[in-house]
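Okay, got some structures for you below.
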Structure I
Amino acid sequence: MKLPKYQLSSSDKLLTFEFISEGNKGMIHKIVKYQATHYKNIYNLAFGDKDYSTGDIDDTSISNNGDSEKVLATVGSTLYAFTDKYPDFWIYATGSTVARTRLYRMGITKFYSEIAIDFEILGERNDDWEPFQKNSSYGGFLIKRKKN
């Protein structure tokens, strides 16, 4: 996506990324983590504000910092870094609430033509997976880097 993005820092294994959102509520530290699931080659994408007391992700906070498109573009850029290193892994993503999952779907829809060049995207509906369709509601998403 040809959108502005925040500068990222990451772990050596590219499983954890951090960046700072700068907006109308100030500077808010964000974390993106790729976590192994009990399914082979599927990693969960966890994302949210940094909880300063634990150092972990708070995926329930609502920061409303006025930079949601830049934040989502930055999270999207971690998909490229992660799948450059781990091209055979699928990434599972869902919001911590229905509204957040809808926000992710809207972001995928808005930039689908660009995303679909590099990634295969599946949507979860009724406990089944289907190729992502723009006007459909989903409970989650599976994303995998296409082989070039």
Structure II
Amino acid sequence: MKEVTIVCDGSSLGNGKGKPRAAAVAVLGYRGYWRAFGEFLGEATNQQAEIAAAWVGLKTLREPCRVKVLTDSRYVVETMTGRFRKKANLDWWSKLDEAAKKHRINWQWTKGHAGHEVQEVADKMARLMAELGRVDEKILDEAVAEIGVREI
């Protein structure tokens, strides 16, 4: 099985107030090379955007892989490892469960805004896509190009 790292983050501008604008970004790493994928979610909460970010990364994989998922969302890690129950956002959890079922996943929490280079890219791109109201592949590609070749 291929070993892949997914560093993901979601952002909801206005989180639950008025008309929030949310986006999710996953940065996938394989053998030191990185590629970013994003999804504009429209009116979603921050929790939903965090779940969606992991889903975006996992649904991109074309074959079963061993995956290390790094997220700054304890909500996602604790729920996916069975320590929290799924009580809300059930449609989002269902999507993530479906995308996760064919992979062997190690869910890891990483502190946000703490200098983790790839996590900072995911965070910045999620906020930018939420602001833009769309996914911009060129901006994602440029952001990942700054990471260069590196293993995590």
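We did not get these values from a lab; they are worked out from the coordinates using the rules stated. It should be emphasised that the depicted structure is a prediction, and the values quoted were computed from it without experimental measurement. Cβ atoms are built from the backbone, for glycine too; each structure is taken alone.
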Can you say which of I, II returns -11500 when helix-only ellipticity at 222 nm (-39500 (n - 2.57) for each DSSP H run of 4 or more, over all residues; to 500) is computed? II
If we compute Rg/Rh (Cα atoms, Kirkwood Rh), for residues 98-137 alone for structures I, II, which one ends up with the highest value? II
Computing log10 I(q)/I(0) by the Debye sum over Cα atoms at q = 0.08, 0.11, 0.21 Å⁻¹ gives -0.20, -0.39, -1.58 for which of I, II? I
Comparison of I, II - label where relative contact order in percent (Cα under 8 Å, 6 or more apart) is highest: II
Using distance in nm of label points 7 Å out along Cα→Cβ at positions 10 and 42, single out the structure from I, II with the greatest value. I
Parent structure of the calculated result 1.9, given that distance in nm of label points 7 Å out along Cα→Cβ at positions 66 and 122 is the read-out and I, II the choices: II
Taking 21.9 as the value of mean count of other Cβ atoms within 10 Å over residues 18-25 derived from one of the structures shown (I, II), identify that structure. II
